[in-house]
Structure I
Amino acid sequence: MDVQIGDVLEYKDFIQLGYKPKKNDLICKFRIEPARGLKIKDAAGRIASESSTGTWTKLKVSKRVEELSAKVYEIRGNSVKIAYPIELFEPGNMSQILSSIAGNIFGMRAVKNLRLEDVRWPSKLIKSFKGPPYGIKGIRKLLRVKKRPLVGTIIKPKVGLDSSEHARAAYKAWIGGIDLVKDDENLSSLKFNQFYKRVKETLKMRDKAEKETGERKIYMPNITAETKEMLKRAKYIKKLGGEYAMVDILTVGWSSLETLRNENEELKLVIHAHRAGHAAFTRNKKHGISMLVVAEVSRLIGVDQIHVGSIVGKMEADKKEVIEICKWIKGKLENIKPVFPVCSGGIHPGIVPDLIKILGNDIIIQAGGGVWGHPLGGEAGAKGMRQAIDATMGNIKLNEYAKTHKELKIALKKWGYKRPR
């Protein structure tokens, strides 16, 4: 490497407030709270250094290395924007990208708190990823539902039922009007409910429900496991005529998700992304990674639908952030199809109108307790949820619709219109 005399790289060299980002730069928006004794500029320079070409001491470098350095180009209060040359990243390798922009920097002593809030992805990098195989339009076509929100449920209790009990519960939900039945995040292949038996029996009940209702019905088995076993389970679903696979994207890891998406070129399953574990690093507004970034990464890799929060449910969710996530995953993005937002966590019929008013029709409303906690059972709970959606789509107030729909009436009597905690 040719080292030019005088080209010494140190923290201050990563601060270039006059820099204008290039078209192919990847841009990160950080919230930085410096450690005691440091100014925001000091901490920002260290973050840009550590995440690109620098280290803790001065280095003599070539002009080429200097040009590859990340550049802090905007500082507004605690909000800092850093531009990274695209050459720093391996196309199609999300793990490598995140090891750079969301790696060692969170452990640096120079910061008291650090949060990666958003990323602007350059076109060339976007095009190196496959994105969703179906997206919103593909899923609507598969289910033959053109306009209304899709309605799903998670079998409750989430664990404890055996395979036959699980299949019968799914059947009750489907004939009650549910479109999609999902395993929950911690139901994989357990002693009392083994994956292969559960999938076989539940898909049989799906077929029965479709014949009886005339509607398309979907089962989303949880394939979360070691990568090779995960792929084996995905292939088994396809073999039995299943159309969906659910995966806990954060606990299996980004590389496993990329492997699944690559395999899915042949399997052509719809990929449902559960975000179990996200709040460990997304909930703290001062430190970690935002859920927006998680959703961006997931869309690029290629999930078709992802949990985003519900705003009105039991899970912590900032209204502004959820709206921003939905806008990003449904918006235009090069060759990448839009993703279906999934709203879940404490959903019941009484809060359906608020949810649709805030987020629109292109959402999947997913209720667990709001179906299975119905006084008349799961089938009635499913009817109550579907009735709430039908009433909202028809611009009819729920209390009016409930006068002629007993399942909704009973649900409203039990839960009212309150948002659960």
Structure II
Amino acid sequence: MVARTQKVAVQRSIQADPRQVYRAFTNATVLREWFCDIATVSPSPGGRIYMAWDDGYYTSGSYLVLKEFKAVAFTWFGRGEPRETRVSVRIKPQKGGALLALEHSRIGTGKAWTPFAGEFQKEWEKSLDNLVSVLETGEDLRFTRRPMIGIGVSDFDEEIARQIGVPVSQGIRLDTVVEGMGAQAAGLASGDVIVRLGGRDTPDGAALHAAIQAHRAGDRVEVDYYRGAHKMSTTLEFARRPLPELPTTLAELVGIMHHKSDTGLSELDSFLAGLTDKEASFKPSLESWSVKEVLAHLIHGERDAQQFICGIAGYQQAHYDGYAGNQQARISATTAVYPMLADLVGELKRCSQETIALVAALPSDFVAHKAAYWQIAYGAAEPDYHIATHLDQMRAAVQAARQ
């Protein structure tokens, strides 16, 4: 007797080249742009396809069909599912774009499938809506519809927990809170360690991302956190993510990047004027950075931005299992090579100029890869929270040095 099965069928018209639609199912970088948080693929018959999400779900399978720009099929075996199913995608050219028809078949009907069968329809509908958005406008709805709580995070491990008197070694340690946003309104402050948000534990950044992703702007959630040895709770309201108007050409983007860099570096120069090397080397505490160490961190930010741009522009974006933190060895290496304050400032300015030059050197047709371009343009157009928050950190270090 053949077991009964069911299937999910979803269609979308997409105003995009069929080649881009095909690549959305066969390139790991592009899969992450619209569908999953982690992906690795080998797009050949029998080759692997593995995808995972920050909420802990993952699926693996093998490519069965690869008809370039026309059809893709692969097996699917998700976490906790009773057995393997199959996903088939057909891509038909039509005026101005392509018609995508997706079928997820061989889904069982028994009790063991109850937690999964209904989710497939809902998740494929939502994900293909995002694929349309990503290919037509570049906008990743998972990001733009995700609310904000207004925090900057810092490293946290057993040693840091011991230094600041927190009795747990997993959580999200706040570096800064953004003025006027939910975290500040809820009473959270720099140094607090969030361990639970909205009923979900937050041992690391991926868990925090998943907890936030489950909500929308205006939702109110309970937050459990440590302030030193004391465990506390508060209610936080999610804010809507502000979306700046994005430039439509590389030339406009480069102009915005120049303006943003000049503004931030000018403010930095004003702060550093008259600062001595001795003051810039002062560490307020073991877990705090000196001004020189903050500048090294900003240099690393520029270098990491260049790596990020090259990765998405070349469809080979790197992905890591988690956030490794700001390694002190890296900070120390940079301050050793650039020991004087003027050396660090000069290197930061050169790195900033190099990041802008990299974007300016991208091929003109890069804008047509809307998802990749959107990621770079959004980062350039949003307010520079990074330098602003670290300026506050440097001011505190200088104040401590002068006491």
Structure III
Amino acid sequence: MYYYNDNKTGNKLSVLGFGCMRFQRVLGQIDTDKSEAMVVDAVKRGVNYFDTAYVYPGSEEVLGTILNKNGLREKVFVATKLPQFLCRSYADFDKFFNKSLERLKTDYVDYYMMHFLSTANQWNKLIAFGIEKWITEQKKEKRIRQIGFSFHGKHEDFISLTDQYEWDFCMIQYNYIDVNNQAGKSGLKYAASKGIPVIVMEPLLGGRLANKNMLPAKVLDIMKEARPNYSPAAWALKWLWDQKDVSMVLSGMSSLDDLDENINLVSQSECMNSSDIETIQKIRDAFHLARRIPCTECSYCMPCPRGVNIPGCFTCYNLSFLMKKRYAMGRYMQETGALATKKGMASNCNNCGNCEKHCPQSIAVRKNILKVRKRLEPFGFRLVLGLARWYSRVNNKAG
């Protein structure tokens, strides 16, 4: 196992982190025995960072039970998250945090995040509630060791958020497909330039970049020709570990096979060579050729006067044909900030045409934005969006 040296703390973090959202389930319930076998084996093999969240059903409790039962708490770093979207007052910070501690069977959290913090307005709301004072108090009492945020939103909002507080770390979605989406490569480099360790989530797009049944045939042909012994997951993970600004790759492993493959990959000292980098570009190009809208995500069309996240809308539209539509719609709500606001959604376009003047691909942006709206905001979408917002407010409220 290789380790990242967190210069802010001196902690040595395994470059492979264990994401606990996808613990294996049976009839909707986490399989505790199989999850325990995975966690114990992962620790034995050098993994020392475990990520969960208040709103991952059963995850905190199972992780806490496993670590406590096997005497592993002091051997690992535990990360969990404050559901900031459920907070309505200062008292809520204590309410949710204390519940997480109870579930995790611990009296401190090593890495604590503002969950799904995607806009400056969300952070400003928390500031109004007194979050900065609260963080200071928790860190003083050593109940929180490091503070950060997980991000799902637009690039400009990520830059703004990194500048608004002295963060100890952050978490972004990043993979060879999402190079220019959300925080993107430029966001990764910006955070790293400020000395903020960056943890990468969704390295495999929720497993889709590792699933041969979800990859275009051309992509599989390119991979096989370049390195027949590399799995699709190997290409995605090695590409990330090859980037110096990535501090850790978080993988949501749900089986011992997943764990074995990922640990074996990270244990290989072989780095990507120039030919491998060219192969990744060919893979990315193959994905792009399969797109319905030929957007290169250059963002020259941005900013939109109405706040529409044009590149994000087109990315999700293309994904809706390459992968499951339900997944693309979930991404669409993230990319556009729909759960917090509807400014980034396709339906907010007023047909001004300002974007088309700047598109180097000469894309008929307005026509294609209408396609996005029809496909990703179908009849009933508003109802689903309303229910999702309601769920964000009340999920686990009783806890």
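Nothing in this text is a laboratory measurement; each read-out follows from the coordinates by a stated rule. In this text, all values refer to a predicted model and were calculated from it rather than measured experimentally. Cβ atoms are built from the backbone, for glycine too; each structure is taken alone.
Quick rundown of the values:
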item	result
Structure from which 5.1 was derived, distance in nm of label points 7 Å out along Cα→Cβ at positions 104 and 272, options I, II, III	II
For P(r) over Cα pairs in 10 Å bins from 0, in percent, for residues 48-191 alone computed as 9, 25, 25, 19, 17, 4, 0, the structure of I, II, III it came from	II
Of the structures I, II, III, the one that 24, 15, 12 was derived from, the read-out being semi-axes √(5λ) of the Cα gyration tensor in Å, for residues 40-111 alone	II
Distance in nm of label points 7 Å out along Cα→Cβ at positions 208 and 280 derived as 2.0 - corresponding label from I, II, III	III
